[in-house]
Structure P
């Protein structure tokens, strides 16, 4: 299949795979309810709202949202709501999970539970996808939300998860830039050394499906001109599809910078679990939450 290059194409592709059943943890939030209404209306998803029914009714009335056609499960405690969402996955009553007003840590507590959670023996990591004005392709960034300070083995899994996600969206042999402060290998910089190791590991087949290079500074990763000016010869430099950040702090900063400075639109999903976990920012507008949901629907088996 040709690569999905923008969010309009992603939404169209997701609609062909929908509707899917989505368990929304804390659905009683204005933006989340609007996204659920749009998803229901276009046939993208059947929404299961897990929250306080009185809160749901109040927000729906204030926003003029018709809740008919949505399933409501009563639960006021967000941790318990997350566990109910996970249970729906295990009982085959839902296809994916989405966060609404719950704190991310509340949802992930249930998802990562060793006995009742959604683990399948892989690293669970976030993959965020950006549609950026004047770019000819989607840019994947990982990990911006889950693995706080990844070890080298965890970074291997994060890179593999990102590659697998990009391939699902039609990117053949995605180019992966392992970001660092400089493109020169420096033993005094741990992130820099991890990047060099990841690049070599990909060459040896320990990471599959993509072309991995690093360390690369972000200008060298996305700008052909910058890479040429610095004399960097690489299949990835200037042409990266995937940006891998050193840790969650730098990843989150990069994601927010792309959204607020570059006017990028983001869709985010947690992968490596039993099902996609849709994790939009709680401050995202409804349209952006809808795109995160579309990504989750598209990746749902």
Structure Q
């Protein structure tokens, strides 16, 4: 029996959508309130961060986390989706690339930049997802978005057309677009053949569980969830007493003696249980999100 309130790290297998994973987790846990942070394409594997129960209100703290990916890329063949799930639309030469040439182009793609989302994506334009429009042969204008690539490495394999890559990037980065642009800069085309998310912020795929493993743990009566506090590990925190907790649950502002820097802080009780999020309001702190006591709905 789970407490159905907390963080769950799932190692997604290839061929499933992120929505498929959420549906399976809902069934396994018997809990309707399940959400995920950071969509993974069906081709991709690896870390999917989920929130269960009242903790779904904390998902935004996982959405903005830096992501780490690895995978493989094939030069010489372009697809409409920029990955192996798409249809071939162009072919080009497979150049004899030296490590120095690749390193020079990769280095030029580091830092903050604008990236145009691909048509085959889950983004919505006019209420329609782009991949739905793409299947109908419709292409619409997409606004470039600012991304940051902090690390980017490529290594050759025994196949001259196939290279391994490793990328650390900001939320919202399409790795397949980054790699496609790299191929063009090297005078050819290419597409993503495998992608695995290794981490999202402090969360690592090494700590994740497969859906099969999740079902087995629940069958054994184990609780597979981490505490809600794991969503806000990057926030400043305060421990409040029972009187302050009562005021917080009534939506009243708190006066705190500690000097905090950020606009939001995480509030804990004396047993180090996360109570919710407080937002700065002048010299006081307004309850922005309050996690429920047992049997109560979440507020905020």
Discussion item. Of the structures labelled P, Q, one was used to calculate helix-only ellipticity at 222 nm (-39500 (n - 2.57) for each DSSP H run of 4 or more, over all residues; to 500), giving -5500. Name it.
Written reply: Q
Discussion item. Please compute volume of the Cα convex hull per residue in Å³, for residues 68-219 alone for structures P, Q and give me the label with the greatest value.
Written reply: P
Worksheet item: Where is FRET efficiency 1/(1 + (r/R0)^6) of positions 76 and 260 (r between Cβ atoms, R0 = 35 Å, to 0.05) largest, in which of P, Q?
Response: P
Practice prompt. Consider the structures P, Q: one of them gives 1.6 for distance in nm of label points 7 Å out along Cα→Cβ at positions 236 and 268 as calculated from the coordinates. Say which.
Written response: Q
Worksheet item: If Rg and Dmax of the Cα atoms in Å is computed to be 19.4, 62, which of P, Q is the source?
Response: P
Fill in: Comparison of P, Q by distance in nm of label points 7 Å out along Cα→Cβ at positions 36 and 252 - largest value held by
Q
Worksheet item: For distance in nm of label points 7 Å out along Cα→Cβ at positions 156 and 212, which of the structures P, Q scores highest?
Response: Q
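All of the numbers you see were taken from the coordinates with simple rules; none came from a lab. None of the values given here were measured: they were computed from a predicted structure. Cβ atoms are built from the backbone, for glycine too; each structure is taken alone.
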